[in-house]
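Enquirer: Before anything else, here is the set of structures, which you'll find just below.
What follows is calculated from the coordinates using simple rules that are stated; it is not laboratory data. Only a predicted model underlies this, so the values are computations on that prediction, with no experimental measurement involved. Cβ atoms are built from the backbone, for glycine too; each structure is taken alone.
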Structure I
């Protein structure tokens, strides 16, 4: 069996790269051959150099430093993908490859976002289309796009999505209820993540004593983060600020290690939250203030609800603080995750028409 994996591609976002890897490794358990198609002309292509437009926390007064830091950081993403993810580049006409694969699986991270999605596999025969944990993210679909979404989703025989908030939206739009499944990062075991995780070379005894990991994709980290760190005598590692070369140039493999070993993760990222839950690392997820409805994501509230961790959400009206930030009860996570994994593996087996049974059996 040959599978083409469709997702958003870039060399700058830890979560995007690691969810791609997780689905890639999972699909390899069902098929002889799996490769990612890198075709989106709006993405950061491998041969276009360094792109800094995504980072709101770069050094506005030092473009040369920005370029150097980003080039080194991006090289770690490229190295990780080239090592672990089979990828097909240079696809001038996507319609011409429909016969090259038995199935096309689209998922997961924001692939159906109304502002930046990558479509519904319209270029391949209907029977080859599968969505795994597809993310709409936005709480609304613009009226002018509803018919496109309706036809696109109805054209996929096996539909699964990632956000609970999107289930009702899709059901109302299409008349069919999609299956809610977990993000691909939850499909791998702890041992499997340890196979690719890497301790940063700068990680020494001062970090072993404890640190707060800041992973904030939008805006400046909240003051509450620094207050908790100071009160608890913890170092702060800020991954997306260019103040510290070692911290900023962390790649996907090092990111895994840092999340797992942190005393606390402070994040407004879906995958920052997801990996904290996976590794059972105490965390605080916080909302950022944004008047644009398309930027109000369903992603973090949905995953917190799934794992009964809604008390980990910090809001602006509370100055981004929560009670007992360094203590997190993961007991419900431990009960629900094996069931969610089994449901997700079952969906993939059914969609791919295989009798291969993938069972989660390990620590995690």
Structure II
């Protein structure tokens, strides 16, 4: 598979290059950056030296890039992928967008939350949370890679919603992310002095991943679900931990909860069910495509607390994109992603 990366100099783009270089069935075709056109990628990211000796080109030559590619990964902020997707509608290349442009079934939801007009509302994109939509991913030409917070949060509660074990009202998702989730561009809130020895909430009551989580929850619950989602910034490079709270329906047992998770995830390569009482840690999934899930019941309040941990740059972005590529091209789903987490 000849793969090109549009926006290769961001954190997600660089992680894609790392994973694709080690993929036995993939070859990196083109890499782009509008701000660093002509520069060698290894000069920007020395950890790639000796392994990826390519210069960055401009995405203005998108037709030439498409002609050299079987798949194009778009690792750009929202608003860019829909232009590329629309332009390449009649080409044979497959597109995997790591941004938010194609994640919503209703483009008006995108416009409401992202404050940008959708330029490709007729597109037929597949939502690429692989474990839940694998059959659709197989035949996808245009794929929307889920957000990092959303991947962690959706996988945590969907089994319980599908099994009808929790109430659909008053669901709370409290999530924390490493600073790479904010991207590589300079922002005051991401500077070392702002992040180090600090911990803060942001995007309270208006974060853009909220409707994305609600979309999946509603589908599996069979009714509209509105959640309270609060993200926080951790003083670490990588990782997301989502702590999800939901009210259990009367009479639900621990055995039913365990069965619901097993029914959906027992055969999933990348989901590690840690079970009742386990508290996943981001360090145990670092640099891997794994999802660690644990849960506990609070009998006093009648709530279940489900905890999930991922690496935001891998399962939350580049790793999931490669996982989807594997499914789209008929490779074993774990190809190029079998490396274990690094520790410490």
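Enquirer: Work out which structure the value -8000 belongs to, where helix-only ellipticity at 222 nm (-39500 (n - 2.57) for each DSSP H run of 4 or more, over all residues; to 500) was derived from one of I, II.
Expert: Matching structure: II.
Enquirer: Sticking with this one: Distance in nm of label points 7 Å out along Cα→Cβ at positions 311 and 335 computed as 2.1: which structure among I, II?
Expert: The read-out was computed on structure II.
Enquirer: Using the calculated result 22.9 for mean count of other Cβ atoms within 10 Å over residues 207-214, pick out the matching structure from I, II.
Expert: II
Enquirer: Further question on the same structure: Going by mean count of other Cβ atoms within 10 Å over residues 143-150, which of structures I, II comes out largest?
Expert: II
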